[in-house]
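So, here come the structures, one by one.
Laboratory data are not the source of any read-out in this text; all were calculated from the coordinates shown. Only a predicted model underlies this, so the values are computations on that prediction, with no experimental measurement involved. Cβ atoms are built from the backbone, for glycine too; each structure is taken alone.
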Structure 1
């Protein structure tokens, strides 16, 4: 009775999988599915699923003839991930996707918060080097420390992926910033044409210069889309401000801008991030100027989705960078680098335009 009670704590399918793995270890040769089925007495369907799971996790390899053999299992890989900031929704969505993908691939993940701060990002990169991780995935905003981080990691001969902001010695992964900027600009053009009858008096870009020229392409692309529609709009109608991708800072800047330009009634605003876009809306709402602005953001974070669903919101849309796709793609890219495969220096993710209309159709 005691023995039967103890067996209640066993997991039968796991025990059968281990039987299969131990058989292949002992035989030290490739075996077919039928052979494994006969030797273990386990149902063929269970053997098939167990074999393919063990291949997926790297414990077995499948030969060109369809047989299975045991492979020497190296120590579990460890990736270091420097998260942009735990206080930013998009950063957390990327982290969530990466955590799930790493778990599925059997990769250990060491996560450190860069806190949207260059000095912290450098310190975290040095920590990854000290821990001798197998690969570093860096997501940080300050381009001025990118060279320092790149040098530290390269000196340690650790493969390196940089998200959204190029770093020396790193493989780039992220959106095509100019293209997503053009997409946001097209949204603003459509709104001004359809709702304002083509009237545009000013164009404001809430920029992120700390991230470097590539990320500034988001505002450049938006401005180019608007200029293409209204080539006669004077240069002085355009303004760029350093919103730093933050809500409160953008709120303060746009408040001052709207107060200074109290007579303007048709202002297009392109924001480098949704957090900046939401800050601009906070300012306009407080000053009762919502109807005078139209805003397009980047990232399509949950708070921006909620804002877009408001019937009177000036946020006409956001460009989703599809953070759920980041994790699987980053793990796959990291594995390719570790296997010594040739990969593209720039790896772009797909983006998707989201508007109030598209959200209502989805609901």
Structure 2
């Protein structure tokens, strides 16, 4: 039988929490430190990602570096297709032999469409084959709402990503490739002094002193203005992906608002200490009829700074629990209901050993079960 107990956990409360209303058409905000989704607005909807999808091309190149298939000084040729790419470029020309390291800077800082094509052709032979590889790799990484038609984010009806997928990709780039991640915070790069007007990183957060260190802007007329960003303050890192903004100015304003909101409107709270009893579970055929339920470690979670109602927690277990029970064995689950955030689930363990009951316990239990069957409840019906 599934048993559920409602427990109230006291937190200091003040004013009602104010939900954040973003002007982005789709947004996904995530606290990496606590693995907490802070905002999800159409986060799973596949949309045109524009140049933000270059992050997947960059990921593919980082993987090739890690696997030893290329080195930072490996050079690739520049095809007529690459040279002919419009939009943002690092101004590559046929006859150039840019290194992998230069191409990384060209894709990240210059948002070079030409650099992306060079990487695609260098790794897969053709951009079409590379796009297929990108899609397959995205699926393998759990990015189920991403389909790629090219390497650069050039407008195409078959080229789509969700904001959540971009967020998951960001987490991967930060965690898996720390040796390359600092490039995302570089503010300018000029390949062979060819792009003095296009040498600056378009990320508007990098110069604000708010801990921002990445990652990628995007813009097309179909997608609007978007940004995949990351910022670190103290022990916390927040990442986000937004799209559908009306202008470059609105993108900058909205990105800064999200960073400030994420760091200022949430604080870490220890809701339950390790070993603190939050409930008791019934025990079947045990030396004692109940056992305490406790968390094995402190339960700390992000909580909106301005909360009116107390956080509530639901303790769920399948019981009664069968004796014997070993101290520390996971036997239940604590479901935390935190205002404005998804529910959090925490395992609870037995507070103490419970031995199987002796002869008297077994006889008493058997008699009680028999009496319950023979003498059903006599409560009057309503």
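To test your reading of the models, identify which of 1, 2 gives 4.5 for distance in nm of label points 7 Å out along Cα→Cβ at positions 121 and 233 when calculated. Intermediate results must be reported in sequence, preceding the final value.
Values: 1: 3.0; 2: 4.5.
Matching structure: 2.
Comparing Kirkwood radius over Cα pairs in Å, for residues 33-208 alone across structures 1, 2, which is largest? Don't skip to the end; give the middle numbers.
Working: 1: 19.9; 2: 16.4.
Structure 1 gives the largest value of Kirkwood radius over Cα pairs in Å, for residues 33-208 alone among 1, 2.
Given a value of 0.35 for FRET efficiency 1/(1 + (r/R0)^6) of positions 49 and 313 (r between Cβ atoms, R0 = 35 Å, to 0.05), calculated from one of 1, 2, which structure does it belong to? The partial results should precede the final answer.
Working: 1: 0.10; 2: 0.35.
It traces back to 2.
With helix-only ellipticity at 222 nm (-39500 (n - 2.57) for each DSSP H run of 4 or more, over all residues; to 500) coming out at -15000, pick the structure among 1, 2 it was computed from. Don't skip to the answer; put the middle values down first.
On the way: 1: -15000; 2: -8000.
Matching structure: 1.
Looking at structures 1, 2, which one was distance in nm of label points 7 Å out along Cα→Cβ at positions 265 and 337 calculated from, given that it came out as 5.4? Mind showing how you got there, number by number?
Details: 1: 5.4; 2: 2.2.
This figure was derived from 1.
Matching task: 14 is the computed value of relative contact order in percent (Cα under 8 Å, 6 or more apart). Pick the structure from 1, 2.
Numbers: 1: 14; 2: 20.
Checking each candidate, the match is 1.
To which of 1, 2 does the computed value 84, 48, 44 (Cα extents along the principal axes in Å) belong?
Numbers: 1: 84, 48, 44; 2: 92, 46, 40.
Label of the source structure: 1.
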